[in-house]
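A.B. asks: Scrolling down, you'll hit the structures one after another.
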Structure 1
Amino acid sequence: MPSLGAKILGILLYMIPWSDSLRFGNHLFIKYPFIQIIQIPALPIILIEKSIPLGNFLLFLAIFIGIVRNSKISYFLRFNALQSLLINIGVIIVSFVFEILFSSFYSSLIVRTLSSTLLITLFSMIVYCVWSCTQGNEPDLPMISEATKMQL
């Protein structure tokens, strides 16, 4: 059973992909301002990333080298750190695809629907991962968890 500190750090690690996925909710946040409350858990990560030059990259390296590749840290924490980084990489790739393919159609119904669906899907994934961490279990996401286990 993981310690309370490991559970809390595991939960905080999932705020990294959550902070990057908030850009998909711009249309929802404008139309439904009360939904902006879901941004609050990601604010510390956003502040860290914005206040340090190359904050995203440095945070990624610090977690990857400091937690994932450190065999002295528990498997539970290493697993959650790597899984959150893999989710974050997926979010970044999808963001680039959105910018490249849909930049000229930014306000079209299809793009708003896709981005809102992505935000809701990512929100569900993060909530599931956070819930699993509070229970002391490894979140089992198809393909992502398998890739995580292969790397550890």
Structure 2
Amino acid sequence: MAYLADFLIFFAFILVITDFFAMSYGVFTAAGAIFFVVGTVILFSVMHAVPAFFIRIVLPTYITLTVFVSIFVYLGYKAYRTKVKIGESTLINEEGEVTKDIRLGGEGKIIVNGELWTAFSDSEILKGTNAVIIKVDKKLRLKVKPAGNTK
């Protein structure tokens, strides 16, 4: 039984080290933590006299492991709940000001969130008016419609 405990503890460290090199999103580390805890519990139950150095090593490891896992679970949950800040989905339905006339079949310029973009439209939109983004094409041009238009 002591060999099983030794194997579990050794395997736990291998899993944690593997997680540094593999994209497992913490699965190997979580499995390693579980194997470490199970292995040390088995080792405690098998050994009649627990050496003092073992308590000095295992107890701080448990505490450190618990703190790190708690922090990473909290940070992971917090990152999961945050709103997307970049990408096409953040631009759709945003409103901007046209800085260069957008002619029918042509291109113009629009400022959205402080950034200057090339825009095109199915209708003519004059400089100084507002427009709403309805699509971002593959060339990173914005397809817009006049603000207030409910098409």
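Where a number appears in this text, it was derived from the coordinates with a stated rule and is not lab data. Computed from a predicted model, the values in this text were never measured in an experiment. Cβ atoms are built from the backbone, for glycine too; each structure is taken alone.
A.B. asks: For mean count of other Cβ atoms within 10 Å over residues 88-95, the calculated result is 16.6, so let me know which of 1, 2 that is. Walk me through the numbers before you get to the answer.
C.D. replies: Numbers: 1: 16.6; 2: 13.2.
Source structure: 1.
A.B. asks: May I pose another question? Of the structures labelled 1, 2, one was used to calculate FRET efficiency 1/(1 + (r/R0)^6) of positions 48 and 104 (r between Cβ atoms, R0 = 35 Å, to 0.05), giving 0.60. Name it. Mind dumping the intermediate values first?
C.D. replies: Values: 1: 0.60; 2: 0.00.
Derived from the structure labelled 1.
A.B. asks: Let me ask something else. Taking Rg and Dmax of the Cα atoms in Å from the coordinates of each of 1, 2, which one would give 15.9, 50? Intermediate values should be presented prior to the final figure.
C.D. replies: Working: 1: 15.9, 50; 2: 29.0, 86.
The read-out comes from structure 1.
A.B. asks: Any idea which of 1, 2 comes out highest on distance in nm of label points 7 Å out along Cα→Cβ at positions 40 and 80? Write down the numbers at each step before the final one.
C.D. replies: Numbers: 1: 2.1; 2: 2.6.
For this comparison of distance in nm of label points 7 Å out along Cα→Cβ at positions 40 and 80, the top structure is 2.
A.B. asks: If Cα extents along the principal axes in Å, for residues 72-135 alone is computed to be 51, 19, 14, which of 1, 2 is the source?
C.D. replies: Working: 1: 48, 21, 8; 2: 51, 19, 14.
The structure behind it is 2.
A.B. asks: Starting from the value 14: which structure in 1, 2 was relative contact order in percent (Cα under 8 Å, 6 or more apart) calculated from? It would help to have the intermediate numbers written out before the result.
C.D. replies: Working: 1: 39; 2: 14.
This figure was derived from 2.
A.B. asks: Out of 1, 2, which one gives 6.7 for distance in nm of label points 7 Å out along Cα→Cβ at positions 16 and 128 as computed from the coordinates?
C.D. replies: Numbers: 1: 2.1; 2: 6.7.
Considering all the candidates, the number was obtained from 2.
A.B. asks: Of the structures labelled 1, 2, one was used to calculate helix-only ellipticity at 222 nm (-39500 (n - 2.57) for each DSSP H run of 4 or more, over all residues; to 500), giving -16500. Name it.
C.D. replies: 2
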